[in-house]
Structure P
Amino acid sequence: MFRAVLLSLILWVPASLMADPLFDQAARHYGIKPALLHSIAEMESQLHPWAVNLNWEGFKPRSREDAIELVQAAEQRPWLLRLDYPDTAQRLFFASREDARKALEHTKANAALLGINRPSDWEIRKLDTRSVDIGLMQINWKFHGRHFDSLDQLFEPQVNITYAAKYLKKLLARHGSTERAVAFYHSNTQRYQSQYLKLFRPIYQKQLLLARR
């Protein structure tokens with residue numbers, strides 16, 4: 001019998017009021033604009049403190065504990081089955097491709113009995129669970145994990161934001177402009193940088209205007 005961990009898309013209300021003082025504190029400490037940190041968080045996680053992106057698959061857990069449990073589940077069962085429906089999606093983790101395939105066939109064959117629609121689309125793939133982006137600032141564990149004792153630390157908003165501010169300070173010094181620093185914060189690949197900056201610019205301008213009030 002195949003075993004799976006099921007995660008559905010979860011609605012969540014941003015905790016921006018909780019995070020705002022942390023952005024201000026970290027920005028002051030490293031001499032950068034709070035609006036810059038806030039804008040990147042809005043881009044990366046939509047201001048969700050427990051946001052997880054597993055190898056391009058995004059999740060919004062309800063709590064820090066749920067987020068940690070999600071990452072652990074993916075490490076133990078790295079085969080992802082994504083079932084897409086017109087108004088929602090489900091993600092299930094399996095220990096093997098074969099288990100994921102059996103679950104897909106079972107769902108397709110028994111949708112009526114289960115009282116659900118057949119999925120409109122689906123995907124099976126193995127996740128690289130080292131490539132996980134964590135928290136408000138979506139710090140990538142694969143590239144930055146050596147700076148922390150454990151992955152759990154990055155689910156602490158203060159730790160997450162403070163590290164991001166420190167890293168941004170280095171990128172600003174290295175690249176000489178805000179836009180180039182933001183681009184390299186997101187990716188080293190130029191085409192991803194360009195796409196990111198198109199979305200980032202209006203968010204940053206909005207935050208700069210709000211900061212003047």
Structure Q
Amino acid sequence: MFKAVNVQQTANVVKASRTLELAFRSKATDYLTKKFFDVPVQEKYSRQRIDAMIHYFTAVNYDYGAHIMEANDLIGVMIYTAPGKHLPVKLTSDLKFNKQYLEKINLRKKEIIPKEIDYYYLFMIGKNPENPNVKGSTRALINDLKNRANNDNCAIVLEAISEQAKEVYRYFGFKTYLTYNYGVGEVNSKGELDSQGCGLTAHLMAYHKDGDKILRN
């Protein structure tokens with residue numbers, strides 16, 4: 001039996017960002033964040049610098065109309081854009097990365113989602129690891145977004161950047177429509193610098209209440 005957790009929209013960008021900064025601490029996430037900010041992967045960086053980038057992502061999404069949702073007093077935080085209100089895709093200066101990541105997923109999204117169906121885009125979701133005993137935040141946030149999509153007859157699209165994340169989304173009914181590698185020749189599977197590295201693996205996933213009938217393989 002799961003305890004009901006209240007989910008609500010928040011304008012507290014600072015606290016929401018802090019939750020995401022703590023939730024996304026890995027070399028793999030650092031690599032992806034640096035790519036989006038056009039920071040050379042070999043360049044030295046501090047944790048404070050990466051945190052500032054995540055804070056900027058949170059703030060700019062808020063400024064452009066994305067929804068920042070929170071659960072359990074900001075222990076869990078989710079950022080998504082609503083149907084018809086997605087932020088434009090901004091390519092990086094790295095053409096190889098664009099091809100491996102951004103262009104590939106954008107093309108696949110168009111292939112799987114029919115033109116008559118719109119979608120929510122789940123940009124980030126995370127839980128503050130400093131509060132491990134507070135349960136139910138992630139479940140509540142994902143179910144809240146699924147309910148919105150179900151009521152609007154819309155899909156939900158996201159990128160799972162770890163196997164653990166993929167399994168969590170799969171549990172909630174999401175299906176993988178593309179598995180792709182990026183960072184090949186720059187990092188290994190852990191996000192560590194490696195000129196011979198195999199890169200990182202991510203998964204484009206989507207959900208619709210009538211997924212097998214609506215979404216195209």
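Brief remarks follow.
- Source structure (of P, Q) for helix-only ellipticity at 222 nm (-39500 (n - 2.57) for each DSSP H run of 4 or more, over all residues; to 500), computed value -10500: Q
- Which entry (P, Q) yields the derived value 3, 11, 16, 19, 21, 17, 9, 4, 1, 0 for P(r) over Cα pairs in 5 Å bins from 0, in percent, for residues 33-120 alone: Q
- Origin of the value 0.10, where FRET efficiency 1/(1 + (r/R0)^6) of positions 81 and 177 (r between Cβ atoms, R0 = 30 Å, to 0.05) was derived from one of P, Q: P
- Computing Rg/Rh (Cα atoms, Kirkwood Rh) across structures P, Q gives 1.03 for structure P.
- Structure responsible for 1.9, with distance in nm of label points 7 Å out along Cα→Cβ at positions 161 and 193 calculated and labels P, Q on offer: Q
- Of the structures P, Q, the one that 5, 22, 25, 21, 18, 9, 1 was derived from, the read-out being P(r) over Cα pairs in 5 Å bins from 0, in percent, for residues 153-200 alone: P
Since every read-out is calculated from the coordinates, none of them should be taken as a lab result. Since the structure is predicted, the reported quantities are computational estimates derived from the model, not experimental observations. Cβ atoms are built from the backbone, for glycine too; each structure is taken alone.
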